[in-house]
Structure I
Amino acid sequence: MAYKPIRNEIFHVHTWRCKHASMDSDENYVQKALELGADRIVFTDHAPFPGNPFGNRMDIEQLPEYKSSMHDLKSKYDGMIEILCGLEIEYLSAFDDYIKRLRNDEALDVLIMGQHFSETVTGHYSFEGQDAEMEFKALGKGMLRGIERRYFDVIAHPDRIFHKIMPFSDGCWRMSEEIIDCLKQYEMDEILLERNISSTRRKNNYRSEFWEMVVAQGLKNREILGFDSHSVKELQKFWRRDGEEYEETFFNR
């Protein structure tokens, strides 16, 4: 696994398996990407966990079929568009061995960390009724542990952990600084940071304060743009509205 972003790609696409996306087929996404003129589409559906302890993601029993579908599409559309098979997953220390196996899975081209929840203490998680400040601190600590483990190519929507805090608090600034400092320690790994288009369309999910610090700390070159599409319709919408900005911001530095 050695993901590198390219010009004119669609990064971060989900499928029907995650249970909160449209029922569009995998091939529907590929066909739309071709129609839009993309050179690459990167699927990163929500990864399952053994035993299926969490919702809003594929079941562990569906993972082989997902990888098989991606393999078949790669063969069918070879020479027309590049297709990458990836997963988005939270870093949870209790599942470290499993995440490591995903990292080393030859069927996967990219692994991204999307820290939607974290462990607080063994067997308990941040979605179990914590207040907003305790939640973002737990999410931030989970993200830091994930960076340190060096399993991930990209951190998806890192600023989204602050979505419940208005205005951006001193604690948010401190956590942002910790995340950026941690990334600097692993500069050779070039872990990328995703500015997420979907976040910009949800109240308080996109936090410009975080991205201002990324730029100020010299990590602008680590940024990529992610669609976070959960339907073919979103693929169309995000491409039309953000494609030009994508080219200007991320490739004409």
Structure II
Amino acid sequence: MTTIAHHLRLVHDRIHAACLACGRDPASVRLLAVSKTFGAEAVIEAMAAGQTAFGENYIAEGAGKIEALRGWLAAAAQGAVMPASALEWHCIGPVQSNKTRLVAGHFDWVQSVDRLKIAQRLSEQRPAELPALQVCLQVNIDGGANKSGVPPEAALALAREVAQLPRLVLRGLMAIPEPATDFVAALALHASAKDLFDRINDSDALALPMDTLSLGMTADLEAAIHAGSTMVRVGTAIFGGRG
């Protein structure tokens, strides 16, 4: 078993244990492998271990990796390697206006939409031959001064606007709170995001309810799962530390 395959197994074990501890079905939590700063070979190792969903923070790096892997998968198709369409790519880093076309043309999901202008550009620039872009709103759930994200009190209005845009599907919320001192503190932060998620879904502002709450990383995935996260974004515990 490769190191990445072993690490993936350990992370899945953590997810399973956390779900059982709070009475949830382990199948209700998806694992997003955050491959930022790691090359295509690391993604290929993770793919070989069964991982198909990957997150990238840096847009240009991620787009290049997506292109490289499309080429590799096409070349390997005769060897029964999974097709490129089996991979799911999530943009989880800040999106500036000058990068929206790159995001719209390469990624399947964008979890970091925090302004209507960005959502509008993604909608306009999504190629017609691609499926609709799946979108989460990033919420600055704890008000961090240096954090991206829509303020919680403005999230409902933004959700209502984004849900009306063509070529986008509003799937949920994402948050990256400041590191907490312990499990209880982390749980409280993630629970506030879950409360906001529920309030937006209960508001009748959306044609379809959101189904994705992207919370939790390597250090706090257990607290996030206890709070109700449906997707955890894990990098270090899978690929190792970054230089």
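No value in this document is a laboratory result; all are computed from the given coordinates. Only a predicted model underlies this, so the values are computations on that prediction, with no experimental measurement involved. Cβ atoms are built from the backbone, for glycine too; each structure is taken alone.
Looking just at distance in nm of label points 7 Å out along Cα→Cβ at positions 119 and 191, which of the labels I, II belongs to the structure with the highest value? Top value of distance in nm of label points 7 Å out along Cα→Cβ at positions 119 and 191 goes to structure II. Computing Rg/Rh (Cα atoms, Kirkwood Rh), for residues 151-198 alone across structures I, II gives 1.08 for structure II. Each of structures I, II was scored by mean count of other Cβ atoms within 10 Å over residues 55-62; the highest score is held by II.
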